[in-house]
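Read-outs: derived from the displayed coordinates by stated rules, not from any lab. Everything numeric in this text was worked out from a predicted model, so none of it was measured. Cβ atoms are built from the backbone, for glycine too; each structure is taken alone.
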Structure P
Amino acid sequence: MTAELVTVEEGNGRVILVVVAHADDAALFLGGTILRWSDAGWRVVLVRVTDDRWDSVGLDEKQTAGRNADELQRAARILGIDEVINLGYATDQLGDASEVALREKIIRCIREYRPYALVSFDPYAMYGEDNQDHLLVGAATDEAFWTSQFDLHHPEHLKEGLQPHGCFERWYFGRQVMKVTDVVDITAVIARKVDAVLCHTTMLANMLHQLSLQARTGGWTLPMVEEARTSGDYRPIFESMLYRRGESVGLHFDVAAAEEFRVVRFGGMLEMLQAHGKRIEE
């Protein structure tokens, strides 16, 4: 299957459920596409699995969790996210968490919000992914896609008035997506994506701290990193990084900036639907 530049259709109030591990994942990985969706009238609901309580430098745990939660809300407003759901798991510990227990919480969200599309990490994008939180969230969300349709999976949900639900599309993202199928042009919104990313100052400070530590161990210094850490102005370095990433994807599709995904429609059986399906009259 060849990757193609796709048109973002009108949402007309339909829901897209995005499931991420950390506060900054949405803006960094797919902030431009979320903007395109919200601008087109989709209702984007974000599920954050962890509380990011340790993602900072020089702060205590309570300060870190509070700041990261507040910064996520600011980023969400820029991205046009309609609602943020926080599941509250301890960050960087999902490697020891029950995937089945997490899956139940995601199933509940699917049944409550009844999304057209379910979006999360590509569980098969293993190369370069060293974050177990990302991997477990991707795997649990992937399984929740089909288990949310079974009435014998968590019948307690049905007793509460929820019903099984089938998502029509699954969108996968990652550091390196296993097999890119869909590319979204974010040229018109990348500046707003940058603004959303820059809301996450607590996590960005920690990211720069990590880069500084690694460089020093190797006998290097990175002046632009040290300048950002000293001045507190993160825009130049992250704007450069985000534009460069967008350009590298867009280059192959003759657009200035883009984001890439693996998308599965109708459970991978779209040809059957197109050959034998009939549109429901509204």
Structure Q
Amino acid sequence: MEIKDKLAVVTGAGSGIGRALAVSLAEHGVRGVICTDLNADNAQATADLIGGKASAQALDVADEAAIAQLVAEVEQAHGGIDLFVSNAGYGQAGGLNLPTSEWERMMNVHTWSHLAAARAVVPGMVERGGGYLLNTASAAGLLTQMDSGPYAVSKHAAVAFAEWLLINYADQGIGVSVLCPQAVRTNILGPSAMKARSPKAGQAAGDGILEPEFVAQACLDAVRDEQFLVLPHPEVATYFQRKAADYDRWLLGMRRFRARLLEPKA
């Protein structure tokens, strides 16, 4: 899909990958970009960076009704949304020790938000002849996240939903890409994770920490080419292939990797 003169909405646009995407979309000629974030001030700061073609709005992506209302208001004020970037996310370490409510919250933000966005925009896109959804998942959605059960599960579900969406709606003009990076210099990674001796820090950053601007450009290239998987860390493709080729061997390797990450440093 060509980006020029399109109308885009970006969630999680207040910082990190979302901010970089919103700015990059504006630089590549969209006619308008709506910057949304849970933190209204951060969303406004991104819109201010962009200038006149941007606007800002607070949005909790865990609230399906709020997403539907946002889409309705944007389309009434600005016309049909051509590109919806469902990007908001957060980190949360833990697993069986976490209450079910924490697992549910992560599913709401990382998976059901993509469903809510698709429900809100896809019918109109189909009626107008096409549109595009760019959903942020993670390399954890193809592999795993050793220090966070709900992160791994919600990101796997995000990838699965994007697959389903493309299979069922591509013939009606809907394009879908799913972003699956490893470590990116954003608030989710955070300075403590980058320094800590933890599975999250070691697993995510082993192949380098990318800048959000680099990741944003990879996303825009994928949208233009209508490429499904966006892998700014090319190593992820190799890991994914190894996982598919011999699942048991991959699981054993990940157990060993985790043990190495937890070894005391000399």
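Overview of results
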| quantity | calculated |
| --- | --- |
| At a computed 1.8 (distance in nm of label points 7 Å out along Cα→Cβ at positions 70 and 118), which of P, Q | Q |
| Highest-scoring label, criterion being distance in nm of label points 7 Å out along Cα→Cβ at positions 86 and 150, among P, Q | P |
| Given 17 for relative contact order in percent (Cα under 8 Å, 6 or more apart), calculated: source structure among P, Q | Q |
| Among P, Q, structure where mean count of other Cβ atoms within 10 Å over residues 230-237 as derived comes to 17.5 | Q |
| Among P, Q, which structure scores highest (criterion: percent of Cα pairs over 22 Å apart) | P |
